[in-house]
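Trainee: These notes open a run of structures that come right after.
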Structure I
Amino acid sequence: MKKAFTLIELIVVIAVIGIMTTIVVMNYQAGEKSISLQREGIKFFQNVRRAQAILGEGWEDCKENDKYHDNYRFGYGLFFDLSNKNEYILFADCQGTKSYDEDNDKIVETIKLEKDIEILNLKVDDFLKDDFSVVFVLPEPEVHFEPDGDLVSVTFQIEDGSNSRTVTLNEIGLVEYENN
C-alpha cells in the first residue's frame, strides 16, 4: 500500500497556509502604518530642534541686497495649516513678526508627511485652530506662538483614523510625545 496525501488533505493545507499568509500580511501593513505615525512624531520633534538650531547659522535666508530687514531678529519657525494636512513649513521670519507671513518670510523647507499620515488637528491652549506658527527668536531663544498661547499641539493620524499621536510644544520649547 502506497503512503501519500489525499487531494482533500492537500487542499486543507493550502487553505491554512493561505489564511495564515493573509493574517501576516494584514498585520504587517498595520504595523508599517503605526511605525510611520511614530516616525512623524519624531520628525516633528527633530524639526522643532532644527528650527531652534538654525538660529545660529542660517541667517542668510532673510538677506536682501546684502542687508536684513530692520525688524529682523534671526527667527525661524514652523507653520501648520489644516488646509494642507500632508505637510508643514520650516521658515525664516524675515520681517520679525514672530508669525508666518507667506508674502515676506522665506520657506527654508516644506516638510512632507509620510504616505498614509495626515495632520488631524492643531490646538493652541486646547482650542482647535485651522493654522498656527511657532517661531524661535534669539537670543534666548524666545518661543512665540501665533495665535498667542502657552502650549501648542499637533495630532498626526493614520489617514484611515485607526491610530493617532499628539506632539505638544510648550512656551519654553520643550516637546512631549503622546500615544493616543
Structure II
Amino acid sequence: MARRSQQPPLVVHIIHELGTGGLENGLVNIINRSPPGRYRHAIVCLTRAAEFANRITVPDVQVIELHKRPGHDLGLYWRLLRALRMLRPAIVHTRNLATLEMQFVAALLPGVKHVHGEHGRDVFDLHGTNRKYNLLRKAARRVVQRYIAVSKDLEQWLIGTVGVPAAQGPADLQRRGPAEVPPPVRRQA
C-alpha cells in the first residue's frame, strides 16, 4: 500500500448539488479528463448527488452528500469539517456563491490550498451588485488563494467589484484541465 505522501494530491470539489447543469458537467469532464496519477478527486455536495454522478468514469472518486436542510443549516458546517478532516485534501475548490462560505470551514485545516471558481452570477443578483453577497466575496479573499473565472466578464467583475488583485489574477483554468493552483496568471488582452 502506498504511503499518503506518495499519493497524488487530493482535490476536493465542493458544489451545491451534483445534478444536471453546466457547472456540474464541467466538473465531471475535468475529473474524467485528468491525467491518471496526477490528481485524486472527491466531490462534496452540500445537498445531494443525483444520477449525474454516474457520469464519472474515473475509479475511486468519492462523492459525499451533506444533505443541507433548507435555510440556515448550522450543522452543515460541522458535517463539512468532519468530511474534510476524513478526506485530508491538498486543494479545496468551491464553485459559485452557494459554496464560497465553505472556504472558511476549509481554512481550519492546515496546509490546504484554496481555489474558488465563478461560473456565473446568482439568479437573485444577475449584475453582481448585491452588497451582502459582495461583502462575503470580499471577506473570502483572505482565504481564497486562486480564482477561476470562466469568462472575461466574470474576470473583470472579480477584479473591479470584488477586488481580487489583478496580480493574483483570476485565471481561466478550463483550458488547463484539472482544478489546480497555478502560478499567478494575468489574462492577455
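Quick note: the coordinates plus some simple rules give every number you see, no bench work behind them. Just so it is clear, the model here is predicted, and its values are computed rather than measured. Cβ atoms are built from the backbone, for glycine too; each structure is taken alone.
Trainee: Compare percent of Cα pairs over 17 Å apart, for residues 50-129 alone across structures I, II and report the one with the greatest value. Kindly include the intermediate steps, with their values, before the conclusion.
Mentor: Working: I: 51; II: 58.
Looking at the calculated values, the largest one is II.
Trainee: As an exercise: mean count of other Cβ atoms within 10 Å over residues 90-97, calculated from one structure in I, II, equals 20.8. Which structure is it? Before the final figure, lay out the partial values.
Mentor: Details: I: 20.8; II: 23.4.
Value 20.8 for mean count of other Cβ atoms within 10 Å over residues 90-97 corresponds to I out of I, II.
Trainee: Consider the structures I, II: one of them gives -10000 for helix-only ellipticity at 222 nm (-39500 (n - 2.57) for each DSSP H run of 4 or more, over all residues; to 500) as calculated from the coordinates. Say which.
Mentor: Details: I: -10000; II: -7000.
Source structure: I.
Trainee: Still on this structure: Can you say which of I, II returns 1.50 when Cα Rg over 2.2 N^0.38 Å is computed?
Mentor: Numbers: I: 1.50; II: 0.99.
The value was obtained from structure I.
Trainee: OK, next. Which structure, out of I, II, was distance in nm of label points 7 Å out along Cα→Cβ at positions 42 and 98 derived from, given a value of 2.1? The partial results should precede the final answer.
Mentor: Working: I: 3.4; II: 2.1.
That value comes from structure II.
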